[in-house]
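I've put the structures underneath this note.
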Structure P
Amino acid sequence: MKYRLAIFDFDGTLADSFPFFTATFNELADKHGFARIDPATAAALRGHSPRQMMSHVGLPAWKLPFVAKDFIARMGESIHAIRPFDGVDAALARLADAGVALAVVSSNAYDNVSRVLGPATTRLFRHFECGMSMFGKTASLRSVLKKTGVHASEAIYVGDQSVDLQAARRAGIAFGAVAWGYATIESLREHRPEEEFASVAELARIA
């Protein structure tokens, strides 16, 4: 087995929430006082890191927790519009059947995560570390390692943004970059992830 533990980000990795993000972004911009984006050019911003995106729209770091909380609440109200990426349920089931322990580390709320994944897929996961944390995703990744008893060298964090990769590096675990998320695979490739997944089906390589 290549990895005994696979930890997944949620938005842009398991859930196809980018269309909801772009549809909601300008409402959040108006409410919280940062610049709108043109929906027609939103895809071009996928090469930006979260920090670059914040700079682009003039969103100060101190506002981010409030914006994120509002986004998560709005997602909960529109959860019916968000679905897992095609093939995610089957890919996760195959990994679980192969004996890989599964976990989620996400800044989104557990209620949103579990409702999008559905009861059957949610039960495949042993641990969830969800919600905004002042200690960031690195602490959440370390918490999952501690709870599972899996050594960092036998774990991988699968995500779609550079902040996910950086958290994995600080936790001492491998990072798997997906090609279907918020950030482009080209922008993630610059950071030399240990694994790349061009399609959901390729997640089978984790086992």
Structure Q
Amino acid sequence: MKSSTDVIIIEDNELLRDSLKEAINKSSSIRCENTFNSGEAALDFIGKEELVPDIILLDIGLPGLSGIELIPELRKLSPTSKIIIITIHDEDENIFKAICAGAAGYLLKDLSSDKIIESISEVLNGGAPMNSHIAKKVLNMFRDQNVKSAGYDLSEREREILSFLVEGLSKKQIGEKIFLSHHTVDSHLRNIYAKLEVHSRSSAISKAIKEKLL
């Protein structure tokens, strides 16, 4: 069993890249040994070394391939890795594309290193971290859509829980918010995944956004 969480950073800003690595390596349970200044360098290294990081911290505005273009390529090479976007870009289109491509979280660079490390732990515990500003934008995307799909026969409770997933809440936070046990939330999530024909949180969120389920 792994004793620590492996993180890689793909960020072209050397100062930010180094400061994030330093902050992560001060943590007792999270380690960062590999950082890259471009997506191409990361893909080459991951492919050659058969690297399977637990977490990938990914910038959007990279030279060459953008972070959004990288997400599907990274998921092909390392499908179990969780990808967290860290960027200055808060445009709706970037958020939409990143989440639909499979990003597990979307953070703005004005967060402190401590908050970013907290977000890594949140992803590992089943959450989908976003700045409150970003979470509001995601919900507004749904409200701005005029046409809704049939909804896959989701119950009102399932739709409510799906909306909390989109907001980035963990299973524990969902249970506390609507006064349900961990096991009951798990049961609802299994039903949601089965109805949406997906197998992960990020896929459920992506489908909810793409198909306007909320």
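Taken together, the values in this text are just the output of simple stated rules run on the coordinates, not laboratory data. Nothing here was measured: the structure is a model prediction, and the numbers come from that model. Cβ atoms are built from the backbone, for glycine too; each structure is taken alone.
At-a-glance table
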item: For Rg/Rh (Cα atoms, Kirkwood Rh) computed as 0.94, the structure of P, Q it came from; result: P
item: FRET efficiency 1/(1 + (r/R0)^6) of positions 102 and 198 (r between Cβ atoms, R0 = 25 Å, to 0.05) - structure with the largest value, from P, Q; result: Q
item: Structure with the greatest value (metric mean count of other Cβ atoms within 10 Å over residues 6-13, set P, Q); result: P
item: Which of P, Q yields 1.8 [distance in nm of label points 7 Å out along Cα→Cβ at positions 30 and 46, calculated]; result: Q
item: Among P, Q, structure where helix-only ellipticity at 222 nm (-39500 (n - 2.57) for each DSSP H run of 4 or more, over all residues; to 500) as derived comes to -12000; result: P
item: Highest-scoring label, criterion being relative contact order in percent (Cα under 8 Å, 6 or more apart), among P, Q; result: P
